Structure I
């Protein structure tokens, strides 16, 4: 019996590879949840968890911007898109 011939996987569309919308929507969702939890006077652990999620989202967005600037500068350590 011969091995099946596998076709190469086609590349994903740029729309599916865009990370920025996911990070921005996720970060704003965490902050909206924190606001709702604060207004509903829920236990503080939930409010702090939502605030932490938003804070980590901001850190992620800053790292993305840092990588984009490094790529534009032509830094050898920058992540490549292709």
Structure II
């Protein structure tokens, strides 16, 4: 499985949505499933899957799937 697919699967699981709904323009709170609780769960799952530590500023910046990808790139994860 490639990194992008892994990321989409993690996001889909954290938000309890089908993976097909995960697109770059999906934004925090644009769907009811992406609330503060699922956002923290998403961060936890990303840290575990990619063996990284996401700092508080990055957590706050991760307001869309595209921003999540940008953050992962900062941690040298190829997406």
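Since every read-out is calculated from the coordinates, none of them should be taken as a lab result. Bear in mind that the values here come from a model prediction, so they are computed numbers and not experimental data. Cβ atoms are built from the backbone, for glycine too; each structure is taken alone.
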Open item on the list: For percent of Cα pairs over 21 Å apart, which structure out of I, II has the highest calculated value?
Closed with: I
TODO: Match the computed value 3.2 of distance in nm of label points 7 Å out along Cα→Cβ at positions 9 and 65 to one of the structures I, II, and report its label.
DONE: I
Open item on the list: If helix-only ellipticity at 222 nm (-39500 (n - 2.57) for each DSSP H run of 4 or more, over all residues; to 500) is calculated from each of I, II, which structure is the one that comes out at -17000?
Closed with: II
Task: Computed 30 for relative contact order in percent (Cα under 8 Å, 6 or more apart) - originating structure among I, II - done: II
